[in-house]
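Student: Take a look at these structures.
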Structure P
Amino acid sequence: MRALLLVLLCFLAGPVLPAPATAPMLATSYRHGVAVPEFLVSEKLDGVRGRWDGQRLWTRGGAPITPPPGFTRGWPGEPMEGELWLGRGRFDEVSALVRRLDADPRAWRGVRFMVFDLPAHPGPFTGRVVRMRRLVAAAGSPTLAMIPQRHFGSASEVDAELARVVAAGGEGLVLHRGAALYRAGRSDDLLKYKPYQDAEAQVVAHLPGQGKYAGRMGAVQVRTADGRQFRIGSGFTDAQRGDPPPVGTWLTYRYNGLTSTGLPRFARFVRVRDELPPPDPLR
């Protein structure tokens with residue numbers, strides 16, 4: 001009887017749509033000596049990465065995104081990858097919207113899906129860029145745009161562009177090799193370039209604070225995907241110290257290089273991860 005009831009509930013709830021089967025293409029870190037003219041360069045937006053399968057939106061990890069009715073009206077039936085973006089420095093706002101099941105049309109005003117790739121397109125990235133421009137122009141949707149892609153002739157020009165973007169409140173740059181096909185997983189054809197490095201780790205313990213942080217969290221003990229442990233004690237607000245990320249939570253942190261023992265130097269908390277990150281060793 002219980003099994004029959006579960007079947008009936010599933011039927012009444014409607015079909016459960018599968019998440020996209022294709023794993024995303026992931027960036028590695030930019031390094032000096034890269035042949036810059038072979039790449040197209042765009043700003044790295046601090047939004048929530050999403051995938052449009054031609055009918056609905058998904059997070060990178062395969063969870064459904066439920067924007068307000070009409071948000072995706074007129075979008076092409078071709079799979080697209082992009083960032084749900086509200087503007088520089090507004091990641092927390094758009095992340096909260098994506099997590100909500102009851103989409104508030106007023107809160108979603110200003111959110112745009114900034115397209116940066118076409119995972120089902122068989123051609124090189126230069127060809128995908130041309131196709132993206134056509135798709136976005138044909139859609140004519142106020143919620144759909146394309147991240148501008150530019151060519152630079154030298155590393156010094158890319159460095160100048162990075163400085164300009166960061167000074168304006170941006171996060172960094174993405175370099176995508178023009179001749180590269182779309183391939184799932186980490187790729188040296190896709191590079192992220194930021195003035196700092198970042199990675200993910202899992203909270204394994206809360207460490208008590210001292211002095212002005214007495215009675216609150218002073219630091220978190222974290223563990224990377226490859227098992228290394230260290231502490232993160234900076235970057236937290238007073239509210240976060242009073243209600244720290246629970247044990248088991250994955251978080252993103254920034255750091256500046258590695259110590260002689262291979263641990264991140266000057267690790268600083270950035271944000272809580274809403275989804276389990278893919279394996280990503282320190283770079």
Structure Q
Amino acid sequence: MPGEMPRLGFGTYKHSDRETCIDSVERALALGYRHIDTAQGYENEGYVGEGIARSDVPREDVFLASKLSTENLAYDDVIETTEASLDRLGVDTLDLMYVHWPINTYDPEETLPALDELVDRGLVDNVGVSNFEPRHLAEARDVLDADIFANQVECHALLPQDDLVADARDHDYWLVAYSPIARGEIFDEPAIAETAAKHDASPAQVCLAWLLARDNVAAIPKATGDHIADNYGALDLDLDDEDLARIDAVTDRHRVVDFEEAPWHTTA
């Protein structure tokens with residue numbers, strides 16, 4: 001398995017209200033989450049940092065990840081905006097910094113050496129990519145000195161990303177699943193509903209447990225309120241081979257995230 005990272009993280013996409021975001025991060029850490037995910041494009045790094053600072057959990061026990069917005073991927077911009085992210089988060093080092101999308105100002109020969117510099121300077125411990133396809137990953141491996149630690153992509157039982165999971169296993173990095181419960185669209189699938197009833201679990205817990213049963217896969221569901229604790233309960237759910245096969249057999253295949261809807265995605 002790749003380097004250490006808590007496999008169930010807490011996502012903060014659309015946590016744009018200051019107090020809700022701070023409270024949610026603080027609550028997640030109190031429940032046991034130790035992996036917090038944000039991004040420059042979410043415009044909430046400051047709130048996430050406040051939530052971590054208010055928590056009783058020491059900073060060194062929190063795996064903290066952010067992502068470079070696609071307008072910030074020129075060499076100097078990577079360095080300068082990462083320093084700004086660290087300031088907003090109130091930390092000296094990020095455990096993981098991703099390239100959010102391989103679009104707009106992304107240039108492997110500019111962007112990736114800058115990430116290597118961040119590692120060399122001790123500002124970032126690990127380098128990640130997001131929404132990369134196998135061809136992007138192969139190109140990145142050729143340019144980077146650092147190992148790719150993670151590729152964050154939409155992944156759930158409606159979009160199992162088998163090729164990318166296989167690449168993660170072959171090259172020993174994490175596939176980090178965002179939208180891991182498919183924004184609830186998967187809850188009506190009989191395989192999910194039947195498995196949830198069998199184990200007296202929630203559909204969300206089943207979706208997350210299915211992902212966590214896959215080698216080299218982590219998940220970062222976003223949630224507020226009681227859903228934060230419900231998602232965390234997936235760690236106590238052990239699906240058997242029959243359960244996994246039933247979910248693997250789901251035939252509906254589609255994305256739930258429209259790339260064009262993302263606020264950081266602006267086509268050149």
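Student: Between structures P, Q, where is percent of Cα pairs over 11 Å apart, for residues 80-127 alone highest?
Tutor: P
Student: Turning to a different aspect of this structure: Looking at distance in nm of label points 7 Å out along Cα→Cβ at positions 40 and 64, point out which structure of P, Q has the largest value.
Tutor: P
Student: Another question about this same structure. From which structure (P, Q) was FRET efficiency 1/(1 + (r/R0)^6) of positions 24 and 88 (r between Cβ atoms, R0 = 25 Å, to 0.05) calculated, if the value obtained is 0.65?
Tutor: Only structure P yields this read-out.
Student: Output the label of whichever structure in P, Q has the greatest value of mean count of other Cβ atoms within 10 Å over residues 144-151.
Tutor: Working: P: 16.9; Q: 19.8.
That would be structure Q.
Student: To test your reading of the models, identify which of P, Q gives -5500 for helix-only ellipticity at 222 nm (-39500 (n - 2.57) for each DSSP H run of 4 or more, over all residues; to 500) when calculated.
Tutor: P
Student: When Cα Rg over 2.2 N^0.38 Å is computed for each of P, Q, which one produces 0.97?
Tutor: This value belongs to structure Q.
Every number in this text was worked out from the coordinates using simple rules, so none of it is lab data. Given the structure is predicted, the values throughout are model-derived calculations rather than measurements. Cβ atoms are built from the backbone, for glycine too; each structure is taken alone.
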